[in-house]
1. Ranked on mean count of other Cβ atoms within 10 Å over residues 50-57, which label among I, II comes first with the largest value?
2. If you rank structures I, II by relative contact order in percent (Cα under 8 Å, 6 or more apart), which sits at the top with the largest value?
3. Kindly point out which one of I, II the value 40 was derived from, the read-out being percent of Cα pairs over 21 Å apart.
4. As an exercise: mean count of other Cβ atoms within 10 Å over residues 74-81, calculated from one structure in I, II, equals 15.9. Which structure is it?
Structure I
Amino acid sequence: MGLLSKIFTWWDGATIGTSLHTMRKGERVGEDTFGNVYYRSKKVRDGERERRWVIYNGANDASRVPAEWHGWLHQSYDEVPESHLPPPRIWERDYEPNRTGTVEAYRPGGALERGAKRASATGDYEAWSPGD
């Protein structure tokens, strides 16, 4: 099933076409803490910008690209991101990708996935009904 999934799926890692293009024309630049691998084009023609791309480790989700690599992908700077990172602060939390659309997504008390029961309104709220 591994080969078939590489041929027919684009949402879970690189397809065969992307892998072949990367092997032929890509130069590995680095890897982030999530295992995503970053590449740039080996040759750049005169007048063209360097092409940069990422091969995700797992599902293709742009929110899994850390900020420093996002800046590099969008050519905010030319050096690899490690040279642009400030020292970590004691109050900083580890990066977490966007979990929307997954089983780990936040579900508030009134969400359908949590039984659609919510606390009754309290305070000075008075429901409107037609004819009042």
Structure II
Amino acid sequence: MSRSERKARRLLVGDDTYLWSVGHSHQLPEGGGYLDCTESVVLRRYGARGRLVVVFASGPGRYVPDGILQSGAVGTDEGFLNLYEPGTARALLDEALAQGWDPDDPPALTLDGWTLLPTIRSRRMP
């Protein structure tokens, strides 16, 4: 049986369990096609009140799934990431924690994924 893409995945980090999911949103103009495609990763520590939302919005030189790219792929001319890979979710989590994100802080923290992309790519390289 295949896994549901809509169900949050578990990410074990030491003694903590985090839940993460990947989402996509866009506007559908009357003439057809897609506008303002956005890919996002949502992370939260199990039992905690806070949430981290990392957003990758489409724009010049920024590529997100738009009917051509596969779901979860984001990138620039310098390279791409697959947001469905657990290592990518872990790198996003590690970077947010390094920047001071507190999983127990109830308001959701939203970060621009494009500003994190170079660091995340370097964390993902061997």
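Derivation of every value follows stated rules applied to the coordinates shown; laboratory data play no part. In this text the structure is predicted, and so the values were computed from the model without any measurement. Cβ atoms are built from the backbone, for glycine too; each structure is taken alone.
1. Details: I: 15.9; II: 19.8.
Between I, II, the highest calculated value is found for II.
2. Values: I: 14; II: 21.
Once relative contact order in percent (Cα under 8 Å, 6 or more apart) is tallied for I, II, the winner is II.
3. Working: I: 61; II: 40.
This value belongs to structure II.
4. Values: I: 11.9; II: 15.9.
Answer by label: II.
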